[in-house]
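Each structure below appears as structure tokens.
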Structure 1
Amino acid sequence: MENYIFFSYSHKDKSFLEFYENSLSKLGYKVIYDINMSAGDLWDNKAKNFIRSEECKCIIVLISDYSSISKAVLTELEYIKRYGKKYFAILLDGESLQEKFKRMNSSKQYSHEELDIIDAMLDYFPQEMLYIKHNSNSIDLVKKALETIPVLHKRNYDLNSYKNSTEENIDMQFSIIQGKDVTLKDIEDALELDRRFYDFEEENFFTIDKCLKWYKTNPNIYTMLKDNHRDKIVAYINAAPITDECYEEIRSGKIIDAKINYEDIESFDMPGFYNLYFASVVVDLDYQNLFLLSKVYNAFADKLLKLADNDFIITRVLADAVSKKGKKFCEIFGMNKVVPQTDHESAIYEAILLPPQIRITSKKTRLMYESFLNKSKELGYSIKD
């Protein structure tokens, strides 16, 4: 995902927001605000994730009578400070927050709660910070302010070009990262993708500590796609071998993978039979095209085939799909739905590989089917014609 500007504002000032969004988009800047978020209880986490993201390089706060008494705006300001983000304010009516507080405090129009909110906001807006008054020339001043942030580049490429890329161009720009080549930064990139893709409660996201424990137990869990131009992971699969007990628990649909401990992860230290669990399959929204999806999927399938050739045999595969795209991936992989709806509103998919009981949906799944069919015959499984 490219660098962006986040807007903090009151919905009652949406016409002002649309003016600045349109103006900055024409100048080549990417703008994010709460239209990109889901409504309801998850708003708080979504706002926090957008603000703390590495790609969020600046926040613009639209100051008005409405936003100065908004709990949501105050919460966003707390995140801005917590994560050390650059920000400045646009005064929609030309009045500073200090002037507003003085006026509102002397009025009987506002509640104690509203006055407490604007009073708390004063800590985030010292006199010396940058303020821009909204007028016919304000967009020029905003542009100059943004130009002082070196890492906030305008778009100088078309993200849609990825959708039209040839396989040769993709092979030059993107590379597969697996096994011990995966770095701490790569895992952090993957977790950032999770937070932009999944609408989970905070406690249901993987932590970096949990990921590192999984990775230390078995470095082969990750298959990642890196954009070499940006040194950034833009897609990845986390597929971990797990114990029989853990497999059955997940298959029941009663637990989520964030509750899996690293003790449930198995290492490929000895040839034998293994269960595999898809913990995450994520592709950055800006990089979703057929070539890129195929590159990650094919690399993962090749990994399974190579493991089988060395007698590390995956006998069955499980996935807990929480999104339409996740369910689509399971179907492409030839998996069958075994639990239509879990307690946490997902679907459980399974593929039996020994002997193979998967649907052939592509050249790669046909190759997998034939490989595991041959392996089944070698091991003496009874194969029905």
Structure 2
Amino acid sequence: MNILIAGDFAPVARLAKMMEGKRFPEVFPKGLRDVIKSADYSFVNFESPVVEEGYKPIPKCGPNLKCPAEAAEAVMYAGFTGVTLANNHILDYGADGLRRTVECCRNQGLDVVGVGENIADAGNILYLDKNGDTLAVINCCEHEFSIATDTAAGANPLNPVRQFYQIQEAKAHADHVLVIVHGGHEHFQLPSPRMVETYRFFIDAGADVVVNHHQHCYSGYEVYNGKPIFYGLGNFCFDEESLRNCFWNQGYMVALDFSDEAASFTLYPYSQCNETASVGLLHGEDLKEFEKELGALNHIISDQALLNERFRSYYEKCSEGELSILEPYGGHVTRKLYSLGLLPSFIKGRKLASLLNHIGCESHRDKMLFALNHKNKYGM
């Protein structure tokens, strides 16, 4: 059995009009389609919900993505057989947007995994068969604004306890188990130590392969206890007008072969949404340069001390920006003045200790999350 996985598909900006005009051959050239169609099953992360007139965006930070119904047809045209929907944007237009997305994808004959009408439904495992060989697909995402609850539609949440039981269930009914996660630090090309620990745990729990996307840039991979973990595929087809010829515009698809006891793999690097809103496989010097950079990332991932050092440096650079949202400076100008050290910090002393306690302690964090979610939902 051969499976191909691709990263984030968000037909926004130039792509939106191309979807509406069904200009699919311009976006997905034949060489790319041939690779995708060569797999028995293939999945792409459908990053933005299908939105119809009258759908309302949910309150959140960050953009509310949306796409036309033709985007599902484009996925089918490209050669994919399924979509992963557990991501941080699938609920951007509420349950209506989620349900319409599922409907459009299924109308195109696409398999769907990672979402549901409630948390139990969202955690359902997708089983795929090829000549009696069965693959189980588990799809989940980090907690942002898209997570299903006991009573509300949404995405399957990343929770190592839940995934442990899902993997055990999958192993009892399938020959192979694939876990696809949507998570990681945006615009940073390395997995956090927490991600490494969690994804290795999934392998220890019985998964045969773990694949990650979300960061809007590709990351490296490792083979852990004989089984591959891919820490970031990058954007598959995601247009952003302000970003050209940079990390945003490259990624790779991974083709998995489950013929042997351990899955083997082939990578297909590509460039996307640069001068033209399209996806094209890399060749020649561009491919060599990509492989060189990917090798450098793999080296860092293989050295735990070096990875920890890189992340400590990254977190130190981000610290003031992360803390600024807790300061009483809501405007752009005041936040800029704060970042320059021209305004004082109010996070100190007992206030700092209280924040550490409420965020660091599991029980306090549970209460804080409930209170914040309740306020966001009801505006109390």
At a computed 6.4 (distance in nm of label points 7 Å out along Cα→Cβ at positions 133 and 365), which of 1, 2: 1
Source structure (of 1, 2) for FRET efficiency 1/(1 + (r/R0)^6) of positions 45 and 141 (r between Cβ atoms, R0 = 35 Å, to 0.05), computed value 1.00: 2
Among the shown structures 1, 2, from which was the value 25, 46, 24, 5, 0 of P(r) over Cα pairs in 20 Å bins from 0, in percent calculated? 1
Which structure, out of 1, 2, was FRET efficiency 1/(1 + (r/R0)^6) of positions 53 and 197 (r between Cβ atoms, R0 = 25 Å, to 0.05) calculated from, if the result is 0.05? 2
If mean count of other Cβ atoms within 10 Å over residues 213-220 is computed to be 24.8, which of 1, 2 is the source? 2
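Which one of 1, 2 has mean count of other Cβ atoms within 10 Å over residues 93-100, as calculated from the coordinates, equal to 20.1?
Values: 1: 15.5; 2: 20.1.
Only structure 2 yields this read-out.
All of the numbers you see were taken from the coordinates with simple rules; none came from a lab. Just so we're clear, the structure is a prediction, and the values are computed from it rather than from any experiment. Cβ atoms are built from the backbone, for glycine too; each structure is taken alone.
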